[in-house]
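Each structure below appears as structure tokens.
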Structure I
Amino acid sequence: MIPAATLRAAEAHLSRRDKKLAALIERYGPCTLGRKRRDPFHVLCSSIIGQQLSVKAADTIQARVATAVLAGARFMPAHFIDAEFELLRACGLSNAKSRWLIAIAQAVHRGEFSFAKLRRMDDETAIETLDALPGIGRWTAEMFLMFALDRLDIFSLGDLGLRRGLNQLHGRKIFSDDSVKFEKLDDDATLKIAARWAPYRSIASWYLWRIVDGDSGSWT
């Protein structure tokens with residue numbers, strides 16, 4: 001969990017460094033990122049299940065999987081190491097996602113992958129280590145660092161929601177046919193703006209997500 005004092009210090013830092021972000025902080029109030037303690041294995045499984053799905057679809061399939069493997073509210077390696085492949089497929093998981101869940105559970109069970117060791121790694125090393133797991137790409141690894149390890153300075157260049165939020169915050173407005181669109185900032189411009197927010201880019205990301213997702217409970 002992230003201490004409240006750390007979040008307040010982050011909000012003050014971000015407000016000083018970026019006046020437009022300061023307005024967002026004023027609008028949405030205190031950041032609640034890291035308010036909940038999250039089990040890392042459960043977060044990893046949820047991330048795999050939710051890849052390329054809407055929040056609603058991901059929640060539906062995750063509930064089916066939890067029921068099928070008798071997981072209750074939290075996935076553990078024991079729920080997947082001997083799980084029948086077809087049982088997972090029947091829940092709506094793809095072939096690939098079913099294989100990945102079983103493979104990762106087995107790796108954790110055998111001690112080939114350690115969350116304790118992962119916690120001691122710096123951000124980039126942790127991302128690379130997660131990226132080496134089946135089914136885990138850089139985006140999933142970055143989300144894991146934010147939501148399971150409570151890392152404070154992560155900005156995911158590949159997250160479409162963050163890019164849309166940043167475009168709305170700092171992009172030039174484009175008026176066309178009674179509608180307003182926002183300039184799409186390229187990677188270099190995006191990273192240059194995000195660099196202002198270090199060492200609290202995860203907190204800034206929380207506010208950017210609020211622009212596009214409102215009061216979704218996903219960002220607590």
Structure II
Amino acid sequence: MLKQQKHWYDYLWIASAVYLTLGFFNILFAWLGLICFITPLLIAIVKGNKSYCNRFCGRGQLFELLGYRLGLSRRKAPPKFLCSSWFRYGFLAFFMTMFFVMLYATCLVFVGATLNEAVTLLWVFKLPWNWVDTSFVAPWMAQFAFGFYGVMLTSTVLGMLTMLLFKPRSWCVYCPMGTMTQGICQIKHRKENPNETPNKGNCRTAEGSCQ
């Protein structure tokens with residue numbers, strides 16, 4: 001049997017791993033994570049599909065590598081509630097609330113509040129992160145970096161936990177970005193084809209089911 005040809009985007013898991021590593025040594029690299037926020041939305045808006053989630057998501061690739069190749073996953077179907085609309089959209093609402101709280105903290109520093117040199121993990125645990133010199137940038141830029149890295153680290157930890165317990169990419173079932181892009185591509189399809197049902201194949205993430 002011929003091996004499936006590899007493409008450049010099959011190695012984006014390296015970028016995800018490097019991002020987390022760079023953030024540990026210099027928190028300002030956290031700003032690069034905005035690429036992972038903006039790109040999926042742009043692709044969904046322009047193309048009306050979830051090709052980012054299914055092809056370009058380095059985090060999903062990293063979970064597949066750890067889960068399948070290294071055998072760290074139980075490979076069990078995730079529980080039904082993870083796939084339910086109420087959980088996915090509820091988690092999206094909670095995640096976005098925490099995101100705007102982070103932005104609010106950044107605004108406070110912008111107007112003169114003290115910089116908080118800590119990364120918040122799982123929205124509860126504050127990890128001191130003050131070994132990197134951020135004095136050469138505006139305090140609000142550093143505050144955003146601390147907060148945003150906390151968001152990225154938290155979502156990675158949650159993805160790791162569901163990878164260990166269920167299928168490698170079970171995080172994709174309830175990923176906030178995946179939920180938003182799914183909603184966008186469904187709305188786009190309805191506007192362009194009002195008499196047709198949305199193409200679920202375009203709006204579904206790889207392994208994005210509880211089967």
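Read-outs: derived from the displayed coordinates by stated rules, not from any lab. Please read all numbers here as calculations on a predicted model, not as lab measurements. Cβ atoms are built from the backbone, for glycine too; each structure is taken alone.
One of I, II was used to calculate FRET efficiency 1/(1 + (r/R0)^6) of positions 47 and 183 (r between Cβ atoms, R0 = 30 Å, to 0.05), giving 1.00; which?
The read-out comes from structure II.
Work out which structure the value 32 belongs to, where relative contact order in percent (Cα under 8 Å, 6 or more apart) was derived from one of I, II. Let's see the in-between values first.
Details: I: 24; II: 32.
Corresponding structure: II.
The value 16.4 for mean count of other Cβ atoms within 10 Å over residues 39-46 was derived from one model only; which of I, II is it? Don't skip to the end; give the middle numbers.
Details: I: 20.6; II: 16.4.
Structure of origin is II.
Out of I, II, choose the structure whose coordinates give Cα extents along the principal axes in Å equal to 53, 42, 33 when calculated.
It was calculated from structure II.
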